[in-house]
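Following this line, the structures themselves.
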Structure I
Amino acid sequence: MIIAFVPLLCFSQKIFSVKYANQADLRVFVVEYENQADLKVYKAEYPNQSKGNKGHWYFVDYPNQSNKKVFFVEYSNQSDLKIFFVDYPNQSGWLNKTKQHLLY
């Protein structure tokens, strides 16, 4: 039973931003206000700060280093996920938990 949950505990959100929508796993829109977001995201400075599905994203330099490739869209209706960037790790987290599966 424990072995089944190990991938969830070890998952880290290493993100690569692609140039074209057809290269992405996920289309993301950055909202202006926190209450409009599905997920509040903290940009981690180091890869070891990005553990778990808590909104701690570490942006990698190459697509093969990432767990998810994202494309930042211009309009919210084009997105799969709406995010709001926060300044501190304790501010991050899901506001719309029905979309958590998008980052597993």
Structure II
Amino acid sequence: MVSSILAKYKRFLFMLSIAFGLLMVPLIARQFTQTVNWSVNDFIVMGILLLSTSLFCELVVRNIQKIYFRIILVIAVLLLILLIWVELAVGVIGTPFAGN
């Protein structure tokens, strides 16, 4: 039973493990340097961004049949998440929730 569930969600679990690994990078870096100054809220926001990205990419791959549209939508989602991440980090656009 469990193995069939794991086989069904193998791709999604792989994306979640990548998201978890990406969250581990600043957590480990905090232990060695003072320049990585992430709070608990930063980890929560980044975790939500990575989880939503993983969920949306999984939905696109499962529901969109044409490979061309899959690629375009996944690239668009990745670019949007990258833009949000950069805005939160340094404030490129200058929104009220910018990092600087």
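What follows is calculated from the coordinates using simple rules that are stated; it is not laboratory data. Predicted model only: the values in this text are computed from it and were never measured. Cβ atoms are built from the backbone, for glycine too; each structure is taken alone.
Below, the figures for the structure above:
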read-out	value
Origin of the value 3.6, where distance in nm of label points 7 Å out along Cα→Cβ at positions 49 and 65 was derived from one of I, II	II
Read-out helix-only ellipticity at 222 nm (-39500 (n - 2.57) for each DSSP H run of 4 or more, over all residues; to 500), computed value -2500, structure in I, II	I
Structure with the greatest value (metric Rg/Rh (Cα atoms, Kirkwood Rh), for residues 33-88 alone, set I, II)	II
Identity of the structure behind 0.8 (criterion: distance in nm of label points 7 Å out along Cα→Cβ at positions 17 and 41, calculated), options I, II	I
Relative contact order in percent (Cα under 8 Å, 6 or more apart) - highest-scoring structure of I, II	I
Of the structures I, II, the one that 13.3, 43 was derived from, the read-out being Rg and Dmax of the Cα atoms in Å	I
